[in-house]
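Got some structures for you, see below.
Derivation of every value follows stated rules applied to the coordinates shown; laboratory data play no part. Here the structure is a predicted model, which is why all the values come from computation and not from measurement. Cβ atoms are built from the backbone, for glycine too; each structure is taken alone.
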Structure 1
Amino acid sequence: MFEKLSLFRTANLIISGIGATNELGGVVKKFSSGKVLIVTDKGVVAANLLNKIKSNLENHNIEYAIFDKVEHDPSIESIKDCLDFSNKQNSDLVISVGGGSSIDVGKTVAMLKGCGGNIKNYFGLDKVPRRGLPTIAVPTTAGTGSEVTPVAVLSIKQEHKKIGIQSPFIIPNVAIIDPLMTISCPSGVTAATGMDAFTHAIEAYLSINNSAITDMFALEAIKIISSNIRSAVAKGENIKARISMSQGSLYAGIAFANAGTAAVHAIAMTIGGAYNIPHGVANAMLLPYVMKYNALSNLEKMANIADAMKENINSLSPREAAMKAIEAVRQLSIDVGVMHALKEFGAKKEDIPELASEAIKVTRLLRNNPRNTTAKDIETILNEIY
């Protein structure tokens, strides 16, 4: 596995475990001497998850301002609102508290504070010239992995599509993963974000940009998430399941931050933008069908996925074991309630060719796919989930 050149990056510091948020104030002091900006959303505020954050900062005599208007699937307009607010507060550090949307907004605003210019200039791969403000990410879901990744995904509402900024310069300086911050996460969100993390793990494991290190994190994430997501969805206060899901999500984030995601995410970004489908739900819909398409590229790894999910593959051929993995993934999505058909979100059959032609343009992700993919192949997959 060391025969090919690979790079490995993650947050400079990862603090994880029960009560990890208690370390926040001391960490902030290492980066900031002024006012910090907290980026979050109304749901986090309503769940009282900011109380511990605010108390900890106040105990360290750290001044803060709160931007709590992050929207689901944040738009360019919401980035501008947050940036304007940050400029008025003259903040010198960004703390993102929430799911992937809040963390992505925080990462993007911190980048713009340091780099300036039009946000559209940074869409794509490696367009960011340097680091912006220091960033600390505190996830309240076990799903996106954005606290350790070089990616921020934004929506262009007028065009009904999503687009990404990818650069090592936007990886948060510090990730603080406290499973207690996820306890109040609703079951539907737990399921969608958990399947998002699960998709990260599988796509990273199958990516052609993988390495021995990413395989280690990805396979462990597959084991942990598949063993615990049902329990976390069924009973959110199950602290053992919450701890495991936070661990699995972190491992999956580390894996895909370096190996990349592939066709599932390329297509999910397209249909998610077109029909406002939650990202984790779109991934869950597509995952078993893209796995089926990719299966012949690496039957051995597909069998390893089945084994990691505790499927009995003894005496099975590699192909039979691979099919076991696909069915196990499909059943997992059904069990946690996120397996849907595309038409449930308002899609029409005649939309599919255009969706495929848009998805094939997401080369940043498709180049990681283990099987070469055409627009016609994507049409076939979309017809299967229709």
Structure 2
Amino acid sequence: MERIQTKLIINDLSKKMVFLAGPRQVGKTYLSKEVAAAFQQSLYLNYDSLSDRHLILEQSWRSQTNLLILDELHKMAGWKNYLKGLYDTKPAHLHILVTGSARLDIFDKIGDSLAGRYYLHRLLPLSLAELKQLHEPLDLERLMQRGGFPEPYLDTNAIEANRWRMQYSNSLLSTDIFEFDKVQNVKALRLIFELLRTRVGSPISYQSIAEDVSVSAITVKKYIEILEALYIVFRISPFSNNIARSLLKEPKIYFFDNGLVNNPGAQFENMVAVSLLKSVYARNDYLAEPYQLHYLRTKDGLEVDFALCKNNKIEEIIEAKLSDSEIDKSLFSFSQKYGLPATQLVKNLRLERELGDIKILKAEQFLSELYL
């Protein structure tokens, strides 16, 4: 399946380097090959391959190469300095695409800044919005249960999709994490991973998890940051500007792979979270619009699932519900008190309606119309 970002990446390659980051097996290699087809002399090199590593270190590719794809380069010591030197001395006809399953924009390695030398493209799982733009069938139930990773989503066999997920999870926790950072307590990391799967949509207390796992809160925070840096989970922090008595510390954790979440309500909320984050990233990466995704919660217990913000100002608050057509009390309260446009997204809804600034909408329609 073609990905919607292919043409955008080709366009950006004529201006700067392109960093293509995203979860493992989300389709980065496939997309890279689509991009490569637009160039006459492309070369794909993976740092995990010993023979490719030699070519990378020696920079001994053919001089007529006009697209160089460097995969998993962040595993090389001093990779930022390497890229800086490569970019600053490359011939005009050479375009550079760097891909990886780690957050290349925040990967903390010693080296000079690459600021101004690259455009970041974040490839996330398929969403209803992307499927609509690709003129593919929209199947909210399938996306909710299987997640948007291409292989399990497109597989006609549900058992094969489940086999993919089991192998995917095992690979993440047995290989990828250890290539990324030193993990002293493997058992604790696995327990944290499993606990997070059961707490999707709820504010996360590092101290509470630490007590459950018998490690320090600092260790819990570090391990969650590793999961986040490898595009396994993402954090949504509470919005605090001008919201009285807002909790400032506890984030909510969601999974990029929706299929890792078991509870139907949490699974639906997770799918909405991934869809909104994907739209926020797209607005950041392609429109240079400073959007952020937060949630709302007060010490009194009022909570709204999502707050879509621009320039740290709330544009819309959003609540995700499986089947409740009655306006959520917290959504109503925040909307009325602060004059915020509000949307309640319902998976199973017979009739859409509006009450002032509050809309109750079918989730499939709303999510399919998000930007990218």
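Values as computed for the structure displayed
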{"item": "Parent structure of the calculated result 19.0, given that mean count of other Cβ atoms within 10 Å over residues 28-35 is the read-out and 1, 2 the choices", "result": "2"}
{"item": "At a computed 15.3 (Kirkwood radius over Cα pairs in Å, for residues 68-147 alone), which of 1, 2", "result": "2"}
{"item": "Origin of the derived value 15.0 (mean count of other Cβ atoms within 10 Å over residues 156-163; candidates 1, 2)", "result": "1"}
{"item": "With helix-only ellipticity at 222 nm (-39500 (n - 2.57) for each DSSP H run of 4 or more, over all residues; to 500) derived as -11500, matching label from 1, 2", "result": "2"}
{"item": "Distance in nm of label points 7 Å out along Cα→Cβ at positions 92 and 340 - highest-scoring structure of 1, 2", "result": "2"}
{"item": "For distance in nm of label points 7 Å out along Cα→Cβ at positions 116 and 332 computed as 4.7, the structure of 1, 2 it came from", "result": "1"}
{"item": "With log10 I(q)/I(0) by the Debye sum over Cα atoms at q = 0.06, 0.10, 0.13 Å⁻¹ derived as -0.21, -0.59, -1.02, matching label from 1, 2", "result": "1"}
